[in-house]
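Each value in this text was obtained by applying a stated rule to the coordinates, not by laboratory testing. Just so you know, these numbers come straight off a predicted model, no measurement behind them. Cβ atoms are built from the backbone, for glycine too; each structure is taken alone.
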Structure I
Amino acid sequence: MDVLPPPGSYNGPVRQAIHHLHVPTGGRGLIDITAPIRQWVDAGNIALGLLTVFCRHTSASLLIQENADPDVCADLETYFETIAPEAPGRYRHDTEGLDDMPAHIRTALTQTQLSIPVERGKMVLGTWQGIYLFEHRQAGSRRDIVLHLIGE
């Protein structure tokens, strides 16, 4: 078991960085965005800190999920189709089409922000964990994901 120094034993200056990750989507589905986030964090030269990942949209969200078996993503998509279906007349809000309100419901049930610890300059994710952008609209879009890293 690795034992880290006690809190407060790091005395370096607190630094922070921000970056916008633009992710094109091809429509509804989960997109693994772990690699570009990892690359940015690795280049950040912050040994100990906290990464915030924020999705600036109301019809897309973020998940930390298993990245080993693609069936997990497929099953999640199927599940969300059953709890927030596109159904004519079901929702009042349909300004942008039948998928408009279901997309908002799916976002409300997931997350638009993730907090991930950074230790020894690396994101602290589990072996089978990946960071996903969950696009809830049928049409493709360009999503803006804001990365904020603070630490020392």
Structure II
Amino acid sequence: MENGSQICELCTQPGGTILWQSARCRVIRVDDPHYPGFCRVVWTDHVHEMTDLDPEARSYLMQIVFIVEAVVRKLFSPYKINLASFGNMVPHIHWHIIPRWLDDRHFPEPVWGSVRRTVDGERPMVSDAELAQALGHALASSDLGE
């Protein structure tokens, strides 16, 4: 789809490694070696704000965000999870699920802030396949109404 005069990046590309998807959204893993387990939940249609979704769709989307958070916490054991939704650059609601550690490059600042240290500590090694399997199991076990 086009966004004004530009082609929409999230309509033409997945935005990362697809871990799970439905007709309404997808979960992707962001390729960032400093933040393993960094995922996004991307709404398929062009929708700018959460309040543009009907209540059922909002609930569905947030259930997925919370399940992704729970899986990332279980597999990566971070100190903290940051959840963020900006959408300033693309016309798709999307949520960032970002595992954080006390010794990560930016802590306690957001990952988009200035780098505070150059050395990261050891992080759990979880493959795309393992993360996808854990997400698939957790999402299948939930009551998403699909």
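Structure summary
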| quantity | calculated |
| --- | --- |
| Among I, II, which structure scores highest (criterion: distance in nm of label points 7 Å out along Cα→Cβ at positions 39 and 87) | I |
| Comparison of I, II by relative contact order in percent (Cα under 8 Å, 6 or more apart) - largest value held by | I |
| For helix-only ellipticity at 222 nm (-39500 (n - 2.57) for each DSSP H run of 4 or more, over all residues; to 500) computed as -8500, the structure of I, II it came from | II |
| Of the structures I, II, the one that 1.1 was derived from, the read-out being distance in nm of label points 7 Å out along Cα→Cβ at positions 31 and 55 | I |
| Of the structures I, II, the one that 73 was derived from, the read-out being percent of Cα pairs over 14 Å apart, for residues 15-94 alone | I |
| Mean count of other Cβ atoms within 10 Å over residues 71-78 from the coordinates reads 13.9; which among I, II | I |
| For 16.8 (Kirkwood radius over Cα pairs in Å, calculated) the corresponding structure among I, II | I |
